[in-house]
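Every read-out reported here was derived from the displayed coordinates using simple, explicitly stated rules and does not represent laboratory data. All values reported here derive from a predicted model rather than from experimental measurement. Cβ atoms are built from the backbone, for glycine too; each structure is taken alone.
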Structure 1
Amino acid sequence: MTSKTLTSDTDMPSLYVLNAAALSKPGAIQHLSADFQSYGVSVGVITETHFKNKHTDSIISVDGYTVYRRDRDGRRGGGVAVYVATTLQSTRWMPSVAGNHAALEIVWVRVSDHLFIAALYHPPRPIYPLEDLLEFIDACVAEISHDFPMADIVLAGDVNRDRDVETSWSGQA
């Protein structure tokens with residue numbers, strides 16, 4: 001299998017986004033694999049994987065894809081994963097942002113030379129202030145924009161409304 005470098009906007013990979021509500025369930029990985037094949041998915045962004053340390057990459061792998069994951073530690077549920085077709089060059093991107101962001105469920109993946117994809121899960125009852133998440137995303141985007149000025153950035157996933165923040169679009173707390 002050869003590796004492909006994306007060279008233009010017309011080479012943008014297809015994106016599949018799913019809140020799985022537990023890929024750890026029996027048969028869920030096989031179902032995901034079937035979806036990837038039938039839809040011709042290049043990159044799959046999965047939230048609420050429910051993966052833990054006991055779920056090795058070999059157990060959660062999908063043939064023809066590299067998996068990048070961020071499991072939730074110390075609590076049930078949560079977690080994110082990005083599956084990238086092995087025909088695309090990809091690596092995990094680690095921001096240089098200082099601070100403790102261990103509670104955030106986000107993983108960044110660099111696909112080819114000009115595409116950065118973040119999988120994000122913001123739960124309904126986060127254990128961190130919403131401002132921490134927003135500041136972290138802002139710092140990551142600023143770093144990517146500075147270091148890779150021509151890069152495209154995709155942030156995908158499940159961002160639940162924070163119950164303690166009043167929103168202008170709903171008028172409710």
Structure 2
Amino acid sequence: MKIIKKPSSKKTVLIIAAIILVCAAAAGAYFYYKNSQPAKEESKVNYNPPTNDERNVSVEQDKKNKEREELDKNPPVVSTANVAIVDANQYDDAVEVRGYIDNVYEDGGTCTATFKKGDLSVTKSNPAFKDAKTIQCGALDFKRAQFAAAGSWEMTLTYKSPTVEGSAVKTVEIK
């Protein structure tokens with residue numbers, strides 16, 4: 001039978017102390033080196049007054065912000081909404097319609113997609129909503145089963161609000 005000797009507790013303490021000392025020396029060297037390096041140019045704060053270019057950029061941004069606020073308060077008066085059809089196609093069992101209005105910026109309008117083929121008609125409406133610069137119609141999605149026949153359908157996307165209306169037309173192939 002072999003007898004295993006336990007290492008002496010003095011050796012263990014010395015080994016642990018040496019490890020701690022090496023780690024502390026490495027950390028100290030790292031922080032000394034890091035703090036002795038000159039600061040990078042881009043990390044310095046510029047406390048100088050703004051240059052003319054910086055002032056001009058700020059003035060231009062202020063003008064744009066005021067114009068946007070004014071447009072929100074008093075939208076331009078137009079007689080017809082410019083309706084743009086972004087997408088009107090069939091994708092498998094779904095028929096999707098997407099569009100926007102780019103010359104009106106208001107709340108309270110509705111977008112309506114109407115498909116017609118002879119006496120057949122399929123319609124769906126969504127409330128329109130403002131984005132950064134236009135009015136979006138959102139997704140007007142139909143199920144293929146809503147269309148009684150395949151073939152060419154005339155799709156009209158209409159925007160209507162209390163102040164303005166407009167529409168655009170596109171032929172869509174339903175399979």
Structure 3
Amino acid sequence: MTPAAILAAMSGDMDNFLAAVTPGGIEAQEKRGQIEQSFSETLPVRLQEPRSDFEKLGFVFGQEDGLFVEAKFPDGWRKKPTDHAMWTEIVDEKGRKRGMIFYKAAFYDQRAHAFLEPRFSVDDNYAEKDRTVSVVDACGKVDKKILILQNHDTAGVLAREEIKAWLDENYPDWKSPLAYWTE
């Protein structure tokens with residue numbers, strides 16, 4: 001018997017006891033939690049960026065209730081569950097991923113946080129035949145990549161630094177989740 005099952009049994013919580021002793025029960029509980037929160041007008045209380053960044057995008061906050069706070073999303077924005085039971089995307093009116101919500105709904109370890117994503121990020125792509133480091137543009141307009149001919153760590157680090165320098169020069173605020181989305 002798991003510690004979670006013992007905890008539930010000792011507190012007389014038979015629903016959570018059954019979830020803890022049933023194979024796949026905790027995972028099912030987490031998936032249900034993800035789906036339920038994805039249909040609610042809430043965000044986690046714990047935000048990586050200041051609440052004011054969310055408000056600048058049009059979020060309006062209300063009452064807090066434990067892990068979550070009421071949140072009216074900007075027009076057209078919504079939550080989109082991912083294949084992973086603990087992650088939900090925040091997408092804008094154009095369907096672009098603008099942030100992520102983490103929510104662990106297991107009764108013995110509930111926690112949640114959210115963050116916004118910048119338009120640009122840097123990606124190491126090992127899936128292609130040749131390794132590349134590239135700019136990932138959530139708007140799909142910028143195509144900048146470096147092919148790494150010598151597939152070793154030093155070459156990857158140098159390529160990442162070159163891509164970051166290019167972003168710094170061309171998009172100085174590229175790390176901000178508020179910048180460049182309207183271009």
Per distance in nm of label points 7 Å out along Cα→Cβ at positions 116 and 132, the highest-valued of structures 1, 2, 3: 2
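Suppose you compute Rg/Rh (Cα atoms, Kirkwood Rh) for every structure in 1, 2, 3: which one lands on 1.51?
Values: 1: 0.97; 2: 1.51; 3: 1.08.
Only structure 2 yields this read-out.
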